[in-house]
Structure I
Amino acid sequence: MPRTNLNDIAAFLAVARARSFTRAAAQLGVSQSALSQTLRALEARLGLRLLTRSTRSVAPTEAGERLLHAAGPRLDEIDAELAALTELRDKPSGTIRITAHDHAIRAVLWPAVERLLPDYPDIKVEIVIDYGLTDIVAERYDAGIRTGEMVAKDMVAVRVGPDMRSAVVGAPSYFANRPRPKTPQGLTAHTCINLRLPTHGGLYAWEFEKGGRELRVRVEGQLVFNGTAPMLDAALAGFGLAYLPEDSVREHLAGGRLIRVLADWCPPYPGYHLYYPSRRQPTPAFALLVNALRYRG
C-alpha cells in the first residue's frame, strides 16, 4: 500500500474528534468538500471504512476507533515536539565553546559576552585560553578568535576588532639607570620579559618593521610567561621591557606608569577575527554571539 500522508491522518483525526465535517473543516481551514474528498481517498487506500456518515452526525467505525486511539496521541506528541523546536528557535539556548588567548578575551570576547548573556539566560559560553593554533573541529570548539593573519583559509572569518599595534614598554623605575633603546637591535642590551608560545616552538621573537624592513629580535631576561596579563604586571613592577598589545598598555602610558619605546618600529597589523568551519550550520545562539562580536568600526 502506498505510504499514507500524515496530513490525511490529521484530517481524519479532526473529523473523528469533532464528529462533524463542518467543524473539522473550520479547524483545518479547508472546505468541507475538500475534507470529505480527502477522507474518501484515505479509506480507499486503506480498503477500510473509517467513518460512518449520516445526515446528522459522523462517527468512527471500529477501524476508525482503532486508528483514532493509535495515531491520535502520536500525532499530538509530534505537534508538541515541533512546537518545542519552534520555541528553541525563538528562545536561543545551548553551549558555545570558544578558544582564544587572554588578550583577545579581554579586548573583544568578554565585552560581547557580557552584553549578550543577561538577555539570554539559556545560552552558556565556555571560553578556553589557548595560544596555540587549535584545530577547533578536532577539539570540538564552535569557534576561535585569532588575529586575521593567523586564520586558516578554509574557515569563515568574521572581523571582531580593529587593526592592532604592539608596544614595547617599561616602567620609569626600569629606565631610571638605563638608556632607552633606539633600534630593535638595542633590545639585546636590555632585560626583557619573554612570552612562550606553542605555535612558535619556544620563546616568541619580537617582531618589528620600518620602511619595508622587517626584524625579529630574540630577547633575554629573567622572566618568561605564557600570557600577556602577567607580563604587564611584571613590566609595571619594573622587571624589564615587555612587548604587548598597544590597547592593553594605553591607560598606563597615559598615567605615566609605563614608558613606550620603538613606537616607529611597530606598525599596525590585522586585528582579531572570529573563525569557524565553513560547513558549520550556525545555531540561533551562535548567530547571536557572532552578531554581538562583529566589528562595525
Structure II
Amino acid sequence: MKDIGEFLIEKGLLITAFLSIIIILLIIIFIFSEGLPFMESYGFLKFIFGSIWDPSSGDYGVLPMIVGSLGITSLALVFAIPLSLLCAIYMAEIAPKTMRKILKPVIETLAGIPSVVYGFFGLIVLVPIMRIHFGGTGFSMFTASIILTVMILPTIISVSEDALRFIPHEYKEASLALGATHWQTIKNVIFPAAIPGIITAIILGMGRAIGETLAVIMVAGNVAQFPTTISDPVRALTSNIAIEMGYATGIHYSALFGTAIVLFIIIIILLVVANYFHYKKKITIGGGYL
C-alpha cells in the first residue's frame, strides 16, 4: 500500500512538472505567433532600434522602452544588492535568535505585499518628495527604481540567507580553529562559498524587477523617450503593454505582442548570462575544494 502511494505521488509530481512545461510552451507559442508576423512585416531591426513609439503615425520603435526597462532594473539592483547581502549576512551569521525570529516574518511580509500597494505608496509619498527635492514632476526612473528596490529586497535576502546558512558548519569551524576572526571567516570562507546561491538570489530579484508592471506604471511617468538623467520619466516594456493593450487594434495590437517578444528575449539573455556566471563560479568553487 505504501509503494502504491509513493508511486502515485511520484507520477503526480511528474505530470505536474510536464503540465507546467506545456503551459509555458503554449504561452510562448501564442506570443510569438501573434507578434512575429508584425515584426517580419514592419522590420525586426526597425522595431528594435526605432526611437519613436507613435501608433497613430505608424511608428513602432521600442528602443526607448528597452533603455527604460534596463535602466530601472539596473538601478534597482545597484541599490538592492548591497542592502540585501548585508541584511542576509547579519541574519545568517550575526543576529541573535530573537532578532532573527523578528526579522524573518517581517521580510516575508514584505514579499507578500501586492505591487499595487507599493505603487500607491510611491505615488503618494515618493513622487512628492522627488518633486520637491529634485525638481521635475517626480515621476522618474529613479523613483521607479526605489520602489523596485524595496520589492526585490525580500527575494534576494531570503535566498541569500538560505545560501549562507547551508554552508557546511565545518568550514566555519576550520577557519576559526586556524585563528581567523568571525568577520574574517564570513568574508573569506562563508561568503565566497555561498556565491552560487547568492547569484541565484540576484537572478530571481532581477527577474522580479524587469517583469514588474503595475508599480512601475504608477511612478515612472510612462513617457516613451530616452532618459538623459535618472530623474527623467521613462516607460518600461511591461508598462507599454499594460497601458495600451486595452484599446489597441490591428497592427497596433500585434506591435504590443512584438513588445512582449522583445521583453521575453531580453529576460532570456539576462538569465543565460547570469546563469553562466552562476555555474562558472560554482564549478570554480567546487574545484577549489576538491
Structure III
Amino acid sequence: MSLSRRQFLSASSVAFLSAVALGGPRALAAIKPRLGVCDWSIGYQAKPGALDFAKKVGLGGVQVSSGSGKDDCELTDAAIRQQFKDTIAKTGVVACSTAMGFLNTYPFATDPRGPKWLEQTIDITKDLDAKCILLAFFGDGDLRKGDVLKEKDIDAVVQRLKDAAPRAEKAGVILGLENMLSAKDNLAILDRVKSDAVRIYYDIYNSGISADYDAPAEIRMMKDRMCQVHFKNGKEFLGKGSLDMLQIRDALNDISYNGWIVLETSTPTNNREADFKTNADFVNTLFGVA
C-alpha cells in the first residue's frame, strides 16, 4: 500500500465516517453492491488480463469492450472469447457487462455498421454469460448539440433499438444507453422502444457533474429502468469534491438497486493498482461492506 493511498484513506475515512455517523438510520445501506471495473480504465481493453487485474484489486467483475470500431468486433473471434472464459474460470472474476465504447467515434445513429456491431455484441455478451451491454453516446455520437436534442439521430437510434430488441430479449441481454441526456429524455426513448431489454446505463459523474443534473433525483426517477451504474469522479478519488456520495448511495438504496457498480475511476497517484483498491475500499465502506 502506497503512502499516498494511506494518507488518502486516513483523511477521507474520518470525514466519511463522521458523515455516516451524522446520517442516522439512513446511513445503514440496504444493498450490498457487486463491484466491477471498465477494462479501458485499467489499460486492458478487450484483453483477458483485465480479469487478472480485477482479482488483484479485489473486484468481482470486468466490463469488457467488444471491439474497437473495426468492421467486425474483435470478440467475434471465438478463440479470444475462449481466452476470456478460461481466465474467468481461473480467477472467478466474471464479465459483468460488455461495452461498445467505439460508438463515440462511429455513432450508432448514423454509422451503417451500427446494427451489425450491436448484433455481434449481443451474441458476444451472451457467450460470455454477461447480462448487459453499454452503448455509448458521447463525442461524435452525442445525442445533443449543445443543449438541443438531435431529434433525427434519436429517431434513428429508436428504430435501431427496436430492430435489435427481439435479439436481445431472446439472448437475455439488456441494452444500456449511456449518454448526456436527462433521465426524462432517456425515459422518453425507452417509452418509444417499448422493450424491457432496453434500459439506461447511468454514470453518476457524467450526470451529476458534467451535465449538472440532480443525480440522486435522476436515479429515483429511473428506478428499475436503470441497468448498471458507473462510479467515477473525474481526476479525483471517489468521495472528494462536490459529488455527494451519501445521497447517491441513499438513492440507490431507495430504488433497491441490485446491479453492478462499475468503477471507471482515474489514477490520481499514477499507481493503478493502489488507486483502484482505494476506490473499491471507499465504495465498500459507503455501503457498509466489510
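Every number in this text was worked out from the coordinates using simple rules, so none of it is lab data. Here the structure is a predicted model, which is why all the values come from computation and not from measurement. Cβ atoms are built from the backbone, for glycine too; each structure is taken alone.
At a glance:
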item: Per mean count of other Cβ atoms within 10 Å over residues 60-67, the highest-valued of structures I, II, III; result: III
item: Per Kirkwood radius over Cα pairs in Å, the highest-valued of structures I, II, III; result: I
item: Origin of the derived value -24500 (helix-only ellipticity at 222 nm (-39500 (n - 2.57) for each DSSP H run of 4 or more, over all residues; to 500); candidates I, II, III); result: II
